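The data blocks that follow each hold one structure.
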Structure P
Amino acid sequence: MAHTPVTLTNARVVTPDGVHEGWLRVENGRVAALGSDGPVPDGRDLGGAWVVPGLVDTHVHGGAGHAFPEADPEGMRRTVAFNRSRGVTALVGGLVAATPEDTLRQVAALAELCDAGELAGIYLEGPFISRARCGAHDPELLRDPDTAEFDRWLEAGRGHVRMVTVAPELPGALELIGAAASSGVVTAVGHTEATYEQTLAAFDAGASVATHLYNAMRPLGHRDPGPIAAALGDERVTVELILDNVHVHPGAAGLVFGAAGPGRVSLVTDAMSATGLGDGEYTLGDLRVRVSGGEARLVESGAIASSTIVLPQAVRNAVEGLGVGVPEAVRSASSVPAAALGLEGVGRIEVGGRADLVVLDGGLEVREVMYEGSWVE
């Protein structure tokens with residue numbers, strides 16, 4: 001693909017090291033240079049707008065009327081395109097609990113999109129999770145961790161399985177965490193009734209992420225601190241946070257940034273197919289979901305079922321609602337999740353790196369998106 005060189009001037013560029021004020025040059029789909037000295041000929045003046053890395057959503061199930069568990073290639077591409085146009089240039093496709101046969105079919109379909117460069121990886125949120133904390137997963141499809149089944153996922157995924165959520169209290173959980181670690185797959189602790197001690201044992205075994213902290217896990221108690229305190233207190237752990245102001249109250253979300261620091265907070269959406277479409281009835285896996293006022297809940301139980309936000313909204317909520325600095329909030333939605341899952345070449349603005357860029361206005365609304373050096377229509 002031919003790329004026209006672009007120089008963006010008068011920009012506030014969020015890099016891994018800080019905020020660079022000046023200009024940024026893009027050539028051949030890459031960031032060619034950053035500078036701050038003097039006027040730049042043929043530069044495009046952004047008027048002090050933010051230029052941030054393309055955002056990275058490592059926990060998303062769908063959008064624009066389509067869902068990754070449906071394993072429909074065209075539908076999944078539309079979900080990717082929908083997110084990309086709104087500033088999320090890297091997605092890890094999220095699956096929910098399904099039968100062993102369906103799970104293998106879904107993993108294989110997502111692997112095709114990973115091979116094509118459309119997806120950054122595959123995430124399996126079920127089925128090795130607690131029935132007591134199943135959330136929007138069908139409890140009939142949950143099962144104990146099984147390394148043989150995990151190995152079949154790896155084979156179907158052809159190197160693209162990036163993360164799996166496990167409830168540490170289940171039989172075989174620690175063995176599976178060890179197998180995942182030796183295979184280069186990240187294990188997340190979530191949908192769990194685990195005690196504080198059981199959760200620490202999972203982290204010691206190699207788990208390194210907490211799935212959407214607070215949600216679908218044993219709550220924080222001062223004598224029974226559970227997985228929330230274990231994750232917040234462990235420097236090895238990145239904690240996911242669904243910051244849609246529905247899943248977690250801002251008062252509780254602020255505690256996460258205070259306890260873990262923004263460098264360990266990964267903003268995720270957990271978004272479903274209804275994202276971008278408005279209120280109505282939808283499905284998540286095989287379960288019916290009703291969206292009302294942007295809030296998604298299971299029809300049968302009323303349980304919260306995914307969100308309907310796109311990741312830039314979580315960044316705005318962090319800044320406007322919690323007082324998190326713009327660079328820190330941006331990194332929590334880009335370089336932090338990318339590092340947590342070992343995703344290379346995404347979530348960072350650096351010379352030589354891929355030019356996935358988002359221009360944000362003063363209100364942090366997305367103005368323009370560049371993907372691999374070309375502006376997204």
Structure Q
Amino acid sequence: MKPFFPLTILLLLLTACGRDAPQAAPEDIRPVRAEQVEVSTAQSGMRYAGEVRARYETDLAFRVAGRVNARKVEVGTQVKAGQVIATLDPNDYALAASAARAQLSAAEAEARLARQDLQRFTELRAQNFISQAELDRRRTTAEAAAAQARQLRADAARQGNQQAYTRLTAPHAGVVTAISFEAGQVVAAGQPVAKLARTSELEIRIDVPENALDALRAARTLSIHLWSAPDRTYTGQLRELSPVADAASRTYNARISLLNPDAAVKLGMTATVEVGSKSAPSLSVAQSALFRIDGQPQVWVVDSQTGKVAARSVQLGELSGERAAIVSGLTAGEWVVTAGVHKIAPGQQVRMAGSARP
């Protein structure tokens with residue numbers, strides 16, 4: 001049996017040599033998102049959404065009651081001073097004016113007759129044909145007739161004005177922003193039927209919470225951006241701040257005057273008012289890049305040569321929106337991890353997804 005023993009050992013050695021050698025474990029590379037640290041200018045303060053409004057908006061109404069005969073304008077119509085907006089049925093007022101004029105004619109005729117009688121009786125008194133009492137009565141009658149004529153003259157003028165009030169005209173140039181009546185509708189005297197806005201002075205209406213009132217009053221810079229033209233910046237100035245909060249929203253109404261409007265600014269447009277000023281240029285990172293070790297803010301800095309990360313302590317400045325200003329600890333051009341910061345460890349090699357590699 002001895003000759004077979006070396007042969008068995010040889011077969012076992014050959015079998016072992018035919019097996020594959022064990023491979024090294026693949027290196028763990030974690031995908032992360034990163035951004036390059038850059039110098040930026042942060043905007044401090046608050047932003048409010050508002051609406052472009054006219055400073056002067058006038059509710060228009062007929063000064064007399066009646067049935068609307070015709071409507072001459074539509075919402076958005078540009079009107080001139082004195083232009084007719086609507087008319088009422090003038091028949092009743094025309095009849096009243098005609099009756100007043102007729103009464104005035106009769107009163108004036110009576111007054112003329114009384115004056116002529118007074119003149120004749122004055123001559124008779126000079127000849128001592130009548131008594132002084134009779135002359136005084138004639139003088140009183142003439143004065144009463146003249147007063148009656150003056151009264152009816154004023155009434156005729158009032159009736160004429162009432163007839164003219166059946167035509168609603170624009171008190172000044174502007175644009176019609178609202179209409180609340182139609183032809184054939186009966187309206188009361190003083191009932192608002194339209195709104196006229198002057199386009200010469202425009203402003204932004206915003207709602208301000210109570211904890212931001214002092215900042216708005218003290219703000220030196222009010223920047224205004226239109227949603228329709230975000231690349232343009234307009235300068236604003238606080239003109240009016242309501243002293244009472246709105247009962248429903250608990251905010252205070254504020255009016256911001258537009259100092260340099262152009263043709264792009266239209267009534268009803270949506271605008272954003274920025275209250276505050278721009279800070280000095282500084283380094284900033286996304287707040288999602290921050291984590292803490294023993295209460296100290298840290299970021300993962302990606303090595304530009306090896307792709308490995310190392311934790312670094314930073315000193316934070318002002319927080320603005322989703323950004324955090326960096327006072328110290330980073331330099332411009334370095335890459336920091338902004339997503340996946342809690343899934344990596346010191347010395348971890350990472351692969352930046354959606355970002356250019358450093």
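Relative contact order in percent (Cα under 8 Å, 6 or more apart) computed as 21: which structure among P, Q? It must be structure P, since only it matches. One of P, Q was used to compute FRET efficiency 1/(1 + (r/R0)^6) of positions 181 and 285 (r between Cβ atoms, R0 = 30 Å, to 0.05), and the result was 0.65. Which label is that? Value 0.65 for FRET efficiency 1/(1 + (r/R0)^6) of positions 181 and 285 (r between Cβ atoms, R0 = 30 Å, to 0.05) corresponds to P out of P, Q. Could you tell me which structure in P, Q was used to calculate mean count of other Cβ atoms within 10 Å over residues 125-132 as 23.2? It was calculated from structure P.
Compare distance in nm of label points 7 Å out along Cα→Cβ at positions 293 and 325 across structures P, Q and report the one with the greatest value. Ranking P, Q on distance in nm of label points 7 Å out along Cα→Cβ at positions 293 and 325, first place is P.
Of structures P, Q, the largest value of FRET efficiency 1/(1 + (r/R0)^6) of positions 157 and 221 (r between Cβ atoms, R0 = 30 Å, to 0.05) belongs to P. For the structures shown (P, Q), mean count of other Cβ atoms within 10 Å over residues 69-76 is largest in P.
When semi-axes √(5λ) of the Cα gyration tensor in Å is computed across structures P, Q, the figure 34, 22, 20 traces back to P.
We did not get these values from a lab; they are worked out from the coordinates using the rules stated. Since the structure is predicted, the reported quantities are computational estimates derived from the model, not experimental observations. Cβ atoms are built from the backbone, for glycine too; each structure is taken alone.
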